[in-house]
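These notes open a run of structures that come right after.
Values in this text are rule-based calculations from the coordinates and carry no lab data. Bear in mind the structure is a predicted one, so any value in this text is a computation, not a measurement. Cβ atoms are built from the backbone, for glycine too; each structure is taken alone.
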Structure P
Amino acid sequence: MAHVDPAQLCFEHVRTRRYIIASYWLVVILAIPLWWKTTSIERLALPASRVHAASRREILFPVTVNLETKDGTDAAAAAQGVKFWLEMDRAVGLASAVDISVTTGNKSSAAYNVVLGRGDREPAVEGRQLYFDMLPEDDQLSWDVSMGRLANTLSKLLMPYSTYAASHLQAQRVMTYSPRYRLAFTLLNEDAASGNAALAWDVRGAIQTHFVPLLDKLSVLHNFTIESQVQFHAPLAFETQPIQHEDSEAHGLTHEDLTVFVNSAEWTLSSSASNDPVMHFVLFIPSAKNSPLHILDHEGSVHPSNAFLLPQWGGIVLLNPTHPPSSTLNPLPRLSAADLDPVFNTFAYQLLTLLGVPGLPRDVQPVRGPAGTSQEPFTEWELDALLRRRAVENVRGSSETLESIVRLVNQIEGMPVGPDVKDDVQDALEALNEVHEASRFSPIAALKSSARALTLSSRAFFNPGMLALLYFPAEHNYAVYTPLFASVAAPLVGAVLREIAAWRRARRAAREQANAPAQQTIAEPARGQ
C-alpha cells in the first residue's frame with residue numbers, strides 16, 4: 001500500500017478543518033440561548049414599598065361604650081369623667097389596639113352598655129352589658145374615685161392584654177393561632193398490669209357537658225376536631241420522689257420532673273395524621289408502685305392541685321384512684337361522667353388558657369343564674385377581646401413574614417420569585433387592607449381577613465420554588481459548571497488558538513514570499529552595472 005501523506009487527507013485541508021472547528025463553535029453559540037433560558041431564574045418584582053407601608057400601619061378597633069343611669073345621675077357628666085381617665089391611661093401607654101369612645105343615650109348602636117347605679121356591689125357583666133355601682137356619696141372625691149374605677153374596669157375588659165401584668169407570661173402559654181385545632185383526649189395508664197388502672201371512661205358524656213358549650217362559642221375563631229383514646233402502658237422516663245403525705249407514703253413530682261413528664265419516645269398520644277395543631281389533654285393514672293402521685297411546690301410540699309399545663313402543648317391531670325387495686329381476675333373499672341367532672345372542669349380551664357381567653361378581672365364577676373352558676377362559659381367581653389387580640393397577632397405575623405420575604409429576595413440574588421409567590425404576596429397585602437377596613441365594624445370579619453393574610457404570607461414564604469435556592473450560594477454554580485464546561489472548552493479553545501497561530505504563520509510566509517521576487521528584481525540591475 002502506498003504511503004498517504006496526512007496533509008493530503010480531506011479533513012486535514014485547512015479550509016475543511018476550519019469549517020469543522022467553526023461548526024462546533026456554531027453549535028455552542030446557538031445552544032447558549034437555550035441554556036440561558038433553561039437555567040435562568042425568574043425573579044418578578046415584589047411590591048416592597050407596599051409591604052413596608054403595611055408593616056408600619058397599626059390596626060385600630062373603634063369601640064363605643066354607652067352609659068346609662070338608673071338613679072338620676074348625670075350620664076353626660078359621667079361620660080366626661082370616664083373619657084378623662086381613659087385619656088390618662090392612653091397617655092401613660094396602656095392603650096392597645098382599641099379606641100374607646102363613650103356616649104350616652106346611644107344604646108342601640110353602641111357595642112357595649114354600662115348601667116350605673118349606687119351601692120357597693122362588685123361590677124358584674126352579662127352579655128355585652130356591665131353593671132357598675134358608684135360610691136353612694138355625692139362629693140367630688142367620691143365622684144372622681146368612681147369614674148377612675150369605671151375607666152379602669154373598662155380598660156381591663158376591653159384591653160386585657162395591655163393592662164394585665166402577666167400578659168407576657170400568658171402569651172408564652174397560648175397556642176399559635178390556627179383556624180383549625182385537634183383536641184386529643186387520652187386516658188393514660190402508667191401500668192395497667194399493676195391493677196391500678198381504668199379500662200374505659202365516659203369521655204363522650206364529659207365532652208358533651210364541659211366542652212361542647214365552649215367549642216360552640218369559640219367556633220367564630222376556630223374549627224375543632226375531637227379524638228380520644230385509652231392506653232394501658234405509659235411508663236415514666238424518670239423515677240418519682242418518695243415523700244410522706246398525711247402520715248402515709250406517697251410519691252412526688254418536682255418542677256423539673258414536670259418539664260420531662262411526657263415520654264414522647266414511648267407514648268403515642270396522637271392517633272390520626274393531620275397538619276392541624278394538636279392540643280393534648282391527658283388523664284394520667286399512676287401505677288400501684290407510684291400511687292398516690294402528687295405535684296410538689298418549690299419548697300417540696302404537696303401542691304393542692306394535681307394538674308399542670310405544658311405551654312403550647314396541652315394539659316395533664318393526675319388521678320389517684322381511691323378504690324383498692326383490682327385483681328387480675330376482676331374487670332378494670334370504668335370512669336363515669338361523675339368521676340370525670342372535676343377532671344374535665346380542669347381540662348376546660350386549660351383549653352381556655354391555651355387559646356388565650358383573657359378571663360375577667362378579679363373584681364368583675366359574671367351575672368349568676370338561678371342555680372348560682374354562670375349562664376355562659378365565658379362572657380362576650382372576653383370573646384371580643386380574644387378576637388381583637390388574634391386579629392392583631394395575625395396582622396403582625398403577616399407583616400413580619402412579608403418583610404422577611406422582601407429581605408431574603410434582596411439579599412439572595414439567586415432566589416427565584418415566580419408568579420405564585422408574587423400573587424400570594426399581593427393577595428396577602430389585599431387581605432391586610434381588608435383587616436383595617438373590617439376592624440371599623442366587625443372584629444369577626446377582621447379576624448377572618450387576618451387569618452387569610454397570615455395563610456397567604458406563610459404560603460409565599462415557604463413556597464417550594466423559593467426554598468430550593470435558599471441555601472444555594474453562587475459558589476455552587478461554579479462548582480457545578482466548571483467540571484462540565486472546562487472539559488468541553490479546553491479542546492475547542494486550543495483548536496482555535498492553533499488555527500490562529502497557523503493562519504498567522506501562513507500569512508507571514510506569504511508576505512515573505514511576495515517580497516522575495518521584488519528584492520531579486522532590484523538586485524539583478526545592480527549586477528548588470
Structure Q
Amino acid sequence: MLTMSRAKSKQVEYYLVDVNPDTQRATCLLDQEKVVQQWEKSAASQSDPVTLQYEGAKYVVEATPAKPYTGAIEDLMAVEKNMKRRRQIINNHLSSNQHTLSLTSFPRAGADCRWTTPMSQGAEGHLLSSLPRYQTLPHNIHSRGRGGKKTDIPIYRDSKTPTPFHDISSSAENIDNHLCLDELDIGIGCCSLQVTVQAPNLTDARWLHDQTVPLAPIFLAMTAAVPIWKGYLTDTDVRWQRFSDVVDDRRQEELETIPPRWTWNRTYLSPEKPPGFDCSPTQLIDQAIRQRLLDGDMDESLATHFASILSRDPLIMTPEDLTKDNTCNTRLFELLHGFTWYAVRLKPPTTDNGPGWCVELRTMESQLTDKANAAFAIFTYLLSRAILTLKLNFYIPIDKVGESMDIAKNRDAVRQSKMWFRRRGWLSGQTHSIRPRRTMCKENVCVDGNDAKTADVALMTANEIFNGEEDYNGFPGLVPIVRYYLDHSKMTPIEQSRIEPYLDLISKRASGESPTPATWMRDFVRSHEDYRQDSYMSEKICYDVMQEIVRMNEQT
C-alpha cells in the first residue's frame with residue numbers, strides 16, 4: 001500500500017465549444033461567466049468534489065479537485081473519475097450541442113471574426129474574462145510600450161501550400177512562409193495540464209524543483225497538442241512560444257537582459273547542486289530587493305530566484321489589490337509570484353494551515369481525453385515521489401534545458417527529435433538496481449562531442465528517456481524507475497495492476513505507438529476528404545475534429 005500523504009493538485013482548464021450540427025461549424029462559446037455563476041449559486045457547489053474558477057478567456061473554465069489528493073491508491077484511482085466529473089458539472093450548464101473539451105488551443109482561433117459564439121466584436125481584449133484583474137492585462141502591457149509581442153510561426157508545407165505563403169489575415173508586417181500571431185486574443189486562451197505536488201519541507205522542495213526543471217521540456221514534447229493556429233497547419237506542435245510572447249511586457253532596453261514572464265527556469269535552487277551544473281541568471285535583478293531577502297536570512301540561490309520575480313511590475317493587478325491590508329497574509333506576494341510563469345514553479349506555503357512547500361510542473365499541454373490527462377498527472381506525482389525517495393539526480397547544465405525547450409516545440413518532437421537528459425550518475429549510491437522492463441530503443445545515444453558510453457549528459461529520444469536505452473548499462477527509463485518505486489514503497493501487485501494502464505499510456509506515447517494530440521490532429525486534418533493539401537483547416541474539418549473529440553470522451 002502506498003501510504004505517502006503528500007497533497008497534490010491537478011488543474012485542468014477546459015474550453016467551452018459549441019458544435020452546431022445545423023451549420024456544421026464549431027466555435028468557442030463565450031459562456032464562462034454564466035457557467036461559473038450558475039454553479040456557484042447551485043446547492044451542489046457545496047458538495048461537489050470539484051471547484052470551478054474563472055480563467056483568462058471568456059471561453060475557458062478552470063476546474064480543480066475540491067481538496068488535494070493524497071498518495072493513497074484510492075486517491076490515485078480517483079483522478080480520472082474526478083476529471084470526468086468536472087467535465088460533467090460544466091456540461092450541466094450547457095445545451096446539448098455545447099461541450100466541455102480539454103483543448104490546449106482552439107485550432108481556428110483568430111481565423112476570422114466568426115470563431116466565437118456569439119461573434120467577436122473585433123476589439124482587442126473583448127474575449128478576456130470579465131473579472132477586473134484580467135481586464136487590466138491589455139492596459140498594463142500597452143502602458144509599458146510593448147503591446148505584447150507578435151509570434152511568427154512557420155507554416156507546415158504540404159503539396160499544394162502556396163509558395164511563398166503570405167498570412168493575409170495579419171495586421172502586422174510578417175515573414176514569408178510564416179503565420180503571424182499579433183492579436184492578444186490569439187494565445188491568451190491557451191490551456192494546460194498543471195500538476196502541483198507537495199514536498200515534506202523546503203530542502204526536499206528545492207531538490208524536487210531542480211530535478212523537475214530538466215524534465216519540463218520533455219513533458220512539453222510528450223503532451224504536444226497545438227499543430228494548428230488560425231486554421232493553418234504549422235511546423236510547430238506546442239503553445240509555449242505564443243503564450244510567452246502574448247504576455248511579454250519587456251521594454252526595448254530589457255529585451256536582451258530579462259527573459260519573458262513565461263519561460264524556462266534560469267537557475268537551480270538546491271544548495272546541493274553539483275559544481276558546473278548552473279549558470280548565472282540573465283535577469284536584471286533589483287539589487288535592493290535581493291539584498292533585503294539576503295538580510296532576511298534567505299540564501300543566495302533563493303534570493304536571486306525571488307528577486308527576479310519581485311522586481312517585475314505586476315502584470316495582472318487592480319488598485320483594489322494594492323489598497324487591501326496585505327501585512328497579515330500572503331495575498332500580494334501570491335499575485336506577484338503567480339503571474340510570472342516559470343516552467344517549474346517553487347510555491348512557498350501560503351497559510352499556517354494550508355499546503356506546505358510545493359512544486360508545480362506547468363509545461364504540460366491539455367490532453368484530449370480524461371484518461372490521458374489523468375495518466376500524465378498520476379505519472380508526474382509518482383515520479384516526484386521516486387525522485388525524493390530514491391534521491392534521483394537529473395541535473396544537466398541549465399543552458400541545455402533552454403536548448404531542449406527550443407527542440408520541444410518542433411513538429412512531432414517525441415518521435416523525430418532528441419533532447420538533453422542525464423543518462424549516467426542519476427542514482428546516488430549503489431543501493432538500488434533498476435533495469436528496463438523491456439528494450440525498445442534502436443539507436444545509440446547522440447552525444448555532443450563525447451563518447452556515448454561515458455557521457456553523463458546526452459541528447460536522447462523520448463523513448464530512451466521514458467522506456468530505457470537499449471544498452472543494458474544505459475539509462476533504464478523513467479517508467480521502469482516509477483515501477484521500481486512502486487515495488488520499493490510496498491504497493492501490492494493488485495494495486496500496481498490498477499496503476500499499470502496509466503503507465504502503459506505514458507510508455508506508448510514515448511515510443512510513438514500512441515501519437516501526441518498534435519500528431520493525431522494533424523493526421524486527421526490531412527486525411528479528411530475536404531482537405532486540399534494546402535495547409536488550411538476549413539470550418540467543416542474543424543467541426544468534424546471537434547465531433548471526434550467529443551466522441552472520444554463519450555466512449556471512455
**Message:** Can you rank P, Q by distance in nm of label points 7 Å out along Cα→Cβ at positions 19 and 347 and just name the one with the largest value?
**Reply:** P
**Request:** Work out the source of 0.8 here, i.e. which of P, Q gives that when distance in nm of label points 7 Å out along Cα→Cβ at positions 235 and 411 is computed.
**Result:** Q
**Rg and Dmax of the Cα atoms in Å derived as 22.9, 66 - corresponding label from P, Q** = Q
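Supply the structure label, taken from P, Q, corresponding to distance in nm of label points 7 Å out along Cα→Cβ at positions 267 and 507 with the calculated value 8.5.
The correct label is P.
I have -16000 for helix-only ellipticity at 222 nm (-39500 (n - 2.57) for each DSSP H run of 4 or more, over all residues; to 500), calculated from one of the structures P, Q. Which structure is it? Kindly include the intermediate steps, with their values, before the conclusion.
Working: P: -16000; Q: -11000.
Clearly, the read-out refers to P.
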**Asked** Which structure, out of P, Q, was distance in nm of label points 7 Å out along Cα→Cβ at positions 107 and 483 calculated from, if the result is 8.3?
**Response** P
**Message:** Given a value of 0.75 for FRET efficiency 1/(1 + (r/R0)^6) of positions 59 and 139 (r between Cβ atoms, R0 = 25 Å, to 0.05), calculated from one of P, Q, which structure does it belong to?
**Reply:** Q
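Rg/Rh (Cα atoms, Kirkwood Rh), for residues 459-498 alone was computed and gave 1.34; which structure, P, Q, did it come from? Walk me through the intermediate numbers first.
Details: P: 1.34; Q: 1.10.
For Rg/Rh (Cα atoms, Kirkwood Rh), for residues 459-498 alone, the value 1.34 is produced by structure P.
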